[in-house]
Structure I
């Protein structure tokens, strides 16, 4: 991923330096566990721990000749160790090292992503409570529907991020695995108990069964989970973009002093952060498709997945980390305009209370069909001719036969529409 969309801590996890450090951790863990089992001499462990090192430049020099990255790595490390290097990579195949070290990278990357999810949820919860009782018009199909509160929007996003957290925790745990099962997964050189001991040194679990590689359904599920997370962020900021439209202007992204919105139009305040998140969420969803394609490999292994994973695994985790930070900051600093929300809610002169009026007329004894015909007739008249819907209702004698002025006024009371908001908050926040 380009530096523009990469935060330093996540970048370090996927750096070439960290990759080889993780490879070396696997190699030393293997030698340590095998020494405990009496398979290699304990002196080899001491030698590796004290001397084993590498330089990226030397690995590249060797790989230019061998055209094999793991062999280049083990050769470079062997040069630093000396005679005891014969116990390096003992009984292992390349993917034992690569896939297991990748498990370490996923543990590290997942910790950062989880922090980002938790932070974003905390921001959403705080702002949801802040605007719990702030009326706003709800829209369906982009058209005014019925009143809700701005806090309800934020609470809905908070709840969805809770589901994302549960899905992510499961997917991350599924990636906290390694394999030391050999060239086809049949433990031709070492035994399952050796694998368990080596992985315990690394804080990983052994896959119950593997081929030469860990099966890529795990990776597909993990990347797909991040793609769903990205889609949630996309959904949230798309709403912000709609609310920031000039005709709506109920909320908008923070606009800093000195910021410019356009090279040609000085008045512009554009939702650039939201648009950035929407665009990059598409990349995450595209990466999920690649991860799904990587599940099917020939026999016990081919490397058709490998080249794609060098791109999609770092890029998707980097984007998840980056977008969570941007989204949290966006909501944290979001400018909210309750007065404009109320003005927009009232802009249709009561049309949004037609559903309540319909119910009240039915409760007063009018058939639902007649009530619908009557209310819709006034609503369409008001809509088409830009009239005041409430005034039309209040002047209709047929309605006055069924409802008192106080009952009519109650049908147009926004507070009545929002009486159950607190219960929704209670049940969502009770889930934590």
Structure II
């Protein structure tokens, strides 16, 4: 191994160890790794600059501003309250309707504020019907996670995989290109939760006490509820109309290929400031720099893995094991590896680490990398088996008074159900 490869591998191991240990903030760990790679000469300053100005970071920052404008207008809180009032008369079915609506909203908006607003309402409505809130809160988190995977902008993971694939010379994904696969996974996952998963938690009464909002995300978690503590604001019709209108124009521009998502979202964020829907200070408050810096730092680590040839070597090792299984076998194993890794590491870390390997793996097999990239997108968002794998899991863990094993009991079978669904759907919509 060359010096650059050894250095990149040591930094990678150090960053992964720090992420697993959990005592150091994820963004600090990623930035420390990026700084070490820069000092050691493994990565050039221009490549670090490119990571911090990547389309994924620009798109996410802009979308955070747009989503924050929608939240501050009171529109999100109003929609959740109205949907709950409308569906409460349907009993438990009404709560499942609310959960599905929250999942649909998560395809376009960050799911953390959605769960922050919806979880206490779902809990209170369930208790008023003498139903266990535990039966509905974990499914609420899981459905919003699956909903977020349904579009390119629904989760930072999809944008990051798309960006890493672009760096590797692959064509970018369109806004709704992955939607058919994600919908199949969401339908099967949702049916499991409705028919079996929720009922496994329904035997206990709903006496869990809601934790204070500042405690609901745990220490060091990204995208915490603190930022959205005031999200449920009085409804401001003019502000809401303008924010929603700009958001729909951004989606349409990206969806119809008029402009890349980074460009359309950036323009939309600037328009909201010019229209005074959000002030510059509010726009800065909505940026969530800890998420953006984590992604930028991990992009630098991922570039080091790629440019030093470690990704190609890792793919070669995998090829030696799975070549007899063919492309489908390779996809099954890659999905499983990603699924396991995302339970231990942040979604951004997994996306950055696995994406270059996925591209190199497909090249070694002589097939289209797109099925493998979609597999990474889907699996890197499937953090169901622990309460700490995703920020919305932490939220409902506190609000619902769950035990750690509740997530294992419901999440592990859900991982298996979505894994099988993905293996059927991906080859259909993205042939090898």
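Every number here is computed from the coordinates shown, using simple stated rules; none is lab data. Everything quoted here is computed from the prediction, not taken from an experiment. Cβ atoms are built from the backbone, for glycine too; each structure is taken alone.
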Comparison of I, II - label where Kirkwood radius over Cα pairs in Å is highest: I
Which of I, II leads on volume of the Cα convex hull per residue in Å³, for residues 284-403 alone, largest value: I
Computed 7.0 for distance in nm of label points 7 Å out along Cα→Cβ at positions 44 and 140 - originating structure among I, II: I
Comparison of I, II - label where distance in nm of label points 7 Å out along Cα→Cβ at positions 300 and 396 is highest: I
Structure from which -21000 was derived, helix-only ellipticity at 222 nm (-39500 (n - 2.57) for each DSSP H run of 4 or more, over all residues; to 500), options I, II: I
Structure responsible for 17, with relative contact order in percent (Cα under 8 Å, 6 or more apart) calculated and labels I, II on offer: I
